[in-house]
Each structure stands twice: as structure tokens, then as C-alpha cells.
Structure P
Amino acid sequence: MWSTLFAVLGTLAGVALASGTQILTDRRTRAAEQRQRVADAGGAVLDAVLDFREQYWLWVSDCRRGEADTKAARVTRYRTRTEVTKARNRLARATADPALTAAAEEAAWSAIELSDIELGDADVQTRRFSDDVEAALAAGRERTRVAHTALLNALTAHIHRTNPTLEGTNR
């Protein structure tokens, strides 16, 4: 009788262990999938902001050379701006991490607000705008660079914070 009782208890312990292992594995899998969603969404924000900045600076370069803005160039700039917004929204849906979403907002808006700089007419000989405009462009470039780096750091920190296997590794 004791052997039967031990057999039953052993079976129950095995089932409990298997169930516990399965639950733990499922949680780890879901956490890894969530980390990947956040990493993908954060990467999309970084890429979209870079694309927008590239389009903006190409336009500034064209303006410095006295080239007229074209409808195709405007469409591309507006489309890349929309992609920034879409990517930022995707990240906001993927995570509630306030540091990460705030960094994404700052990176997105610092890039989008470049468009608020009134360029005026450039001197095509020197390929420069007025000193005030050039100062605003330099400040905007630095602000977007800093915001982009802050978003990259916030995304990296989030991924490392939510993945215990990465603790203590170089970022």
C-alpha cells in the first residue's frame, strides 16, 4: 500500500513539476515576444525619425542651392513625417514604459519641429541662410541628434531591464 501511495505522490509531483515548468516556459516566451514587439516598434521609431531627418536635410540642401521645392519632394517629406507618427503610435501601443514613450515623443517631435524653422531665402553663392536661420538649423540638428540618442538609450535600457538574462552584459 505504501508503494502505491508513493507512486501516486510521485506521479502527482511529476505532473506538478511539468505544469510548473510549462507555465514558466510560457511566461518566458510571452515576455520574449513582448520584448521583441517593443524592440521592433522602438527600432521603427528610430528608423522613421532618421528617414524624416534625412528628407528634411536634403530639402535644406536643395534650398541652399536655390532649387525650387517640388511636389514629389513635399510628398516624400510628408510621407516620412506620417511614418514617424505611425511608428511612435505603434510603440505607444506596445509598451507602457513612461521613459521609453517619453523618449520616443521627444525624438519624434524634435525631428518634426525642424519643419517649423522658417528658412527664408538662401545666398546661393555661399549656400547659407541668414545667421539666425543657420543658428536655428544647427540647434535643431543638435536637438534631434540628442533626442535620437536618448531614444536609443531608453530602448536599450528597456530591453535589458525586461530581460534578466542580459543583466550585467555590455549595452
Structure Q
Amino acid sequence: MSRTAPTDELYFVTLTITNWIDLFTRRIYSNLIIENLAYCQKNKKLNIYAYVLMTNHLHIVANVEDGRLGDVLRDFKTYTSKQLFKLIEDNLQESRRDWLLRSFEWAGANNPRNAHHQLWQNGNHPVLLYSADVIQQKIDYIHNNPVKAGFVGSAHEYWYSSANPDSPLKIIV
């Protein structure tokens, strides 16, 4: 993303694991994402208004104060990619360990922008949210994602979502 995001502009962003691999089926990997989003909120002025972490992608409605959303997302993806790869590498209990590592190494080898492995797909797919109706439509979409996937019966039941009042990631209300 090459646009500067002033504080009054909100974006709907999707970050996706390469080849849509279901990585976030393990809490250890999901928690790392939540911890790093919280870090970005505290240290990089990332404002998150809605989110959902699905098994292979993350949706957020967000902006950044005094900076560029694209820069924050780039840093987030770079850091979490390295940390997730190491977690997988070190996790001898991970039944998909060898397959995951090979898949991410293959993706990296086939992308000239990477030196070793690629965990996240290139790009963030930012969509400028230009009206209150569009903002609400994207938030509803985010919150209903786990329901449509059949993971839960109601949006508020999904743990890794801002629809859940007990969600581990706090958002701007």
C-alpha cells in the first residue's frame, strides 16, 4: 500500500497466508498474531476498529496515526512471518511441521522479493472506507466471517474477533 492514511480515513485490509494454508488452527500461532497486533497498537499507533483472525487470513478495519498504514502492515508481516516460521520450526508437536516449512520455503523460493521463506501473500488489499454505510458493511462482513464459515452460530462466539466482548485484542469503540 502506498497511500498515507490520515487518522480520519479508515481502511479494510486483508492479510492472507500463502496458498491459503490454514495456519491459525493452532492457538500458539493465533496468539502470536494477536500479541503483535497489540504491540502495533501500542507502539506503532495502529488503530483497530474491527478484526477477525480466520484460519488462513486476517481482516481488519484500521488506520494509523502519524504514519502510513502500509509501513505498519509491512513491518507486522515481516516480523510475524519470521516469528511464526520459527515457532513452526521449533514445534516438534506440530503434525504438519515439515509440510508447512516446505510450503513456506517453496513460496519464498518462487518469489524474488524473498530471501528464504514467504508466509504472507504479497499485498494487503486495502480498501478505503469512504462512508459510514461502507464502514458498517465491512464490520458486519468481518464479524460474520466465522459464522459463514460454519465455525460458530453467532458472531460473538468466535474468540479471535472484535464481535466477541471477551476477545483478547481490544479495539477502538
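Below are the figures for this structure:
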{"read-out": "Which of P, Q yields -28500 [helix-only ellipticity at 222 nm (-39500 (n - 2.57) for each DSSP H run of 4 or more, over all residues; to 500), calculated]", "value": "P"}
{"read-out": "Structure (P, Q) behind the derived value 3.0 of distance in nm of label points 7 Å out along Cα→Cβ at positions 54 and 86", "value": "Q"}
{"read-out": "With mean count of other Cβ atoms within 10 Å over residues 22-29 derived as 10.4, matching label from P, Q", "value": "P"}
{"read-out": "Value 26, calculated as relative contact order in percent (Cα under 8 Å, 6 or more apart), assigned to which of P, Q", "value": "P"}
{"read-out": "Structure (P, Q) behind the derived value 2.9 of distance in nm of label points 7 Å out along Cα→Cβ at positions 14 and 102", "value": "Q"}
{"read-out": "Comparison of P, Q by mean count of other Cβ atoms within 10 Å over residues 30-37 - largest value held by", "value": "Q"}
{"read-out": "Winner on mean projected area of the Cα convex hull in nm² once structures P, Q are ranked, highest first", "value": "P"}
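Values in this text are rule-based calculations from the coordinates and carry no lab data. Treat the numbers as computed from the prediction; the structure is a model and nothing was measured. Cβ atoms are built from the backbone, for glycine too; each structure is taken alone.
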